[in-house]
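Take a look at these structures.
Computed from the coordinates by the stated procedures, all read-outs in this text should not be read as laboratory data. Note that the coordinates shown come from a computational prediction; the quantities given were computed from them, not determined experimentally. Cβ atoms are built from the backbone, for glycine too; each structure is taken alone.
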Structure P
Amino acid sequence: MSHPAPRPPGRPAFLPVALAISTVLAAAGAVAWERTPARRARAAAARAERAGPSPHGRPLRPARLLSRGAQVAASRPGAAVLVDGVYRGDAWSGGFPTPAAPAWVAIRIGRGPSRVLLSWTSSHNHDYREQQYGAPVDYRIETSADSRDGRDGTWRTAVEARGNPVRSRAHALDFTGQRWVRLVVTALSPRVNEWGLFLDEIDVHDLSVGGDDVWVFLGDSIGAGVFDRAAAHRPSFADAIARAHPGYQPAMIDAGFCRARTWEVAERIDEVLALNPDARVFAIVLGANDGDLPRLRAGLERIVERVRAAGRIPVVARIPFQTRYGYDWVAQKNAVVDAVVAAQGLLPGPDLYAWFRDRPDRLADGLHPDAEGAVAMSRLWAEAAAPLYPPP
């Protein structure tokens, strides 16, 4: 799947008028919805506690989003875009950081949360392992209890990452008694683009009530595009869950390996698990590139086995229908997917095959969903995920 090169810093994003209007209206609705976010999250946590375990384990617990619109300080101007809720749009350019002259962004969370999850995205990178468009390689996360403006005060290192290989990460950290959290980047890939560090969003979620509503979307180029949360692909999965389950605001990691076959992703699954230790659910959309049914089954079984062995929940979707290659080879591949889901007793993911078979015009190139198809995929995933959440 091709994707556009990122815009230089400060260049405005182009949005069709209808999309721009819908974005403004959605933002207005979000303001009303978030008037009592803490109360909603507490009520959701109580519902999860009362619901008790299901065949898929105990219900997910809410991880309230804390950073949207928060006070920000940074080493270079323009960092307010990192907490504006817009993904794969205008980004913050942090330059070319070094250990002696790092690039940093501090976000004021305030007192209260005892544990938080910080996730960052460099969404102009498309493949999960792409870093050319400004993903950090070496960085640390710091917290401060006494900073007044994100620049002064005493800071302690909570997380240190070196040699990061991917475009998006999430890290849980202790936040007891702290007020500010700061991402400090010290190195980029040698093959980075001309604008250097390029981040489009930093989300901070509250894990204080046992929050584990954290999802990895594991897939190929189809998922890499659908789950990037670009304006044209929203409402996203997280948006749909927030509407359907008051008090919930999922954290999302888009782990799409472009052109990858299932068995190739299976070879990387232990690395993906290690990079995402705080993700509870792995949403799997794989198989579009596969041509060998036995290897498809073996790869899918290995992924499910490793995800379960790590104490996570695998949810597997049926492969979307396609028209690019003429013959409907996908139907035979979905028979393999169905067999694995049944044999392993998994919570079934959405039936993407049936939806796109009935709406082939929603395939932009016969294989990848167009914008409307991407929104539908996220909605279908949210509907399939309902058993993981407590009843309202």
Structure Q
Amino acid sequence: MFDQVKELYNSLGVDVEQALKAMAKTPISLHCWQGDDVVGFEAGAGALGSGLAVTGNYPGKARTIAELRQDLEKVLSMLPGKHRLNLHAIYGDFGGESVDRDQIEVKHFQSWIDWAKEQGIGLDFNPSCFSHPKADDGLTLSHPDPEIREFWIEHCKRSRIISAAMGEQLGSASVMNVWVPDGMKDMPADRQSYRQRLSDSLDEIFAEKLNPAHHIDAVECKLFGIGSESMVVGSHEFYMGYAIKNQTALCLDAGHFHPTEGIADKISSVMMYVPELLLHVSRGVRWDSDHVVLFDDQTQAIMQELVRCDVLPRTHIGLDFFDASINRIGAWTIGTRAAQKSLLLALLEPREKLRAAELSGDYTTRLALLEQAKALPWSIVWEEFCKRNDVPGELTLLNEVKAYEASVLSGRQ
């Protein structure tokens, strides 16, 4: 069937083998925090704060670094292609020692680097500017108190050094994304001063030039959050302006905008002005609830724009969701594969015919081709991709997840 499907796509000018090569070269950065509900491994780690919340209490969450790595290895074994892991600073290997955020060092993440090397994957990194006494009032890098602000600046500086060490040792640049929860629940009287302090803090954090072959800086915007309903300091306009001015990567999170607003249409615009794009593929439902990614219209539209704009080589695709109401391994795997399937469908579009029809004003042909592409047997190509990578196909995936739950997760009390 695969050979027949290849011929069918070839008749539309689509090279299936080239699409599969592009899939193999496009890693997805898995978010470590899906495995343990964003708890991390700091001494005394407990409840989330700073407007973050995870709902559900499905049994079997990872409680130790060893369990989280075990779960990640299982997830990676069910994903076609080579991927990455995105670590937050709270996931360091602290050995039970109390290490505050402004004291973290490369040594606290060396075991993660060694593990990633064994797995043959790259790492990405994030400073953790939340769930900490110095973030209890919802302000960090924009805080009026210079001592608190300096604490978080130091944390981010140290995070950059750790990120660069990851990239250097693994031979693949680590993307370090700066997101802070700073905002106001009710109407602020002076938005400008908060944004000026955030800008100044970022300037200080990024002042040291690091090797781009090892480390890439990214900044992430947000519309609103719990406890910051009236104003988020790091808005889309703020960070887009900052990224353009300073030529950092810009992070677009699919759940960080108005519920009716998609990020796909932003891609072609922002990529005209920023060097690289970081995506947090997520699924917001009514608010930034970070549901598991689906093979839905929004995810497909994001991937279509990456392919149609020819910006895949300048884009870093990561995930950001945390659902504790279902099997966490299943959530990780289903969500990642949904993103991959959306990318594959985009790569299998008859792009040249679509562009030619559009340029000639033949919008009827454009519409017909777009609808035909949805109905073509792309799933046969997906199954071939899974087969070539020796991972479960769609009909056997759930059995793998359930077997792991029965043999491993069920034993965690």
Q. Can you say which of P, Q returns 4.5 when distance in nm of label points 7 Å out along Cα→Cβ at positions 345 and 361 is computed?
A. P
**Q.** Read-out helix-only ellipticity at 222 nm (-39500 (n - 2.57) for each DSSP H run of 4 or more, over all residues; to 500), computed value -9000, structure in P, Q
**A.** P
